[in-house]
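Derivation of every value follows stated rules applied to the coordinates shown; laboratory data play no part. Quick caveat, the model's predicted, so the values are computed rather than measured. Cβ atoms are built from the backbone, for glycine too; each structure is taken alone.
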Structure 1
């Protein structure tokens, strides 16, 4: 049998470069050798493409590739930009397309879809741009909802750039700090509760959109920060110790938001389970696949190995192409 040539994109210009390198390494190590011939395609932090350690054009790097496994995270990889390039070269790829990727990357737009899902709430929020007066923006937020506040980059993942403002008087400082690394933020009402996440797969086990078991995330910080995600200080329980109804709501919401945003192949949505209800936070269109990441834990809970998952996703990409 002729092996399929898979180009694994990793690295990239986002601040999630290091995590993408590890996700890409996991893909390179786990794609079944009997079926796939894998090629490591590294994109540097300045956006330069490399093949076999040599800087090349994207066209050269993609030559002879049958399908791309997109192991990028954050800007360029998850916002629709690299998807535009791959579409232009008629190369199928794993993950969602241009429009759906861009939509899910924008937390404000994703919230607008999620708030229509039965049984799910979204935190109150305001989008603030860096050309606004920090004092006026803070007052605008305070007029809509009270503290405390959580400030996040409007687009981005891995909990990078997130900060807490305990009061409205803290907001100008927190916003100023945030605008050193991004031009737009979303200020949300801080919701206290249990943190949970739930992955979904397309066309799996006779389901068009299949829910993996929710995972409960237990940590000692205000929120599940970047450091907590990768330093082994967080306890992750799979399946989660949520009630039967909470699990059902989270699973249903994860499927619904995946479908509403037009996502493809797989995704993972994050939630807060509070006494006042279950709140949707965001959706990751290309969740991490490192050994410490959540999606592999959920796959393992239902008896799916990483090689089986990768084979399934690449097969979906080829069918789409």
Structure 2
């Protein structure tokens, strides 16, 4: 793949290639039309893209599979390494199992024991390193370099970004016209992929970045125009937590494709998750961030058609207890 700052049409092509590549492992997730919630959404057509129904429980399988399935036979034989707060690791482990190659997942102390057990059931080897996701990421990269294995970033890789962009490809087929799409942001891989595709095929669609107030490194970096460190607090949106790797390709992509930013409090995330629970949807905190941002824009969205990316449904026991 070419330079990450390539033209929109090149990203569209890469995303279309990704869709072909991952079609044997990732499923096309449905969209749900919400038409009975005037208090929450007002007079708007609201579609929810249900990535919580994706294999492995989140969108992360798309990017992981695109990278794993793009490896040469020699690269695959040497094995792969990744770091993850849970969902990316599950995606990598699922794709590695599908291709029959060795995978090792580094994770920090923030990852729940439940996700750790899921990784092991998928056949991945696991290693806990440090107290935060960025520390685990840097350790995993170093281990990959030392052993000659391929490191698969949760976000800082054009194949991963293109894989996540297949969500937008599906969405434009399922909902022909969308005025705005709401996407939770952590490292920026999801919104970079979605935004890059929409820039090419539906440039009138507003791409709305949604952050938990307690964990918003990309948001603060975009504000100052460079990747910075920014203090974080605990958040229900576990899968978006963590810092940005220096030089991440997603920073420049987010500068280009994210049109607007919304910050969400922990109480707003919890409210959105409980709303989804009432619809019998199991959604994690990151999905709650995007839903809550759409709630917040109830007056802004009057008379429009919007989409929310429900990015995953893998709840940790700690978050489940708060949801109860």
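Structure summary
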{"quantity": "Answer label among 1, 2 for the case where helix-only ellipticity at 222 nm (-39500 (n - 2.57) for each DSSP H run of 4 or more, over all residues; to 500), calculated from the coordinates, equals -9500", "calculated": "1"}
{"quantity": "Origin of the value 17.0, where mean count of other Cβ atoms within 10 Å over residues 134-141 was derived from one of 1, 2", "calculated": "1"}
{"quantity": "Comparison of 1, 2 - label where distance in nm of label points 7 Å out along Cα→Cβ at positions 142 and 246 is highest", "calculated": "1"}
{"quantity": "Winner on Cα Rg over 2.2 N^0.38 Å once structures 1, 2 are ranked, highest first", "calculated": "1"}
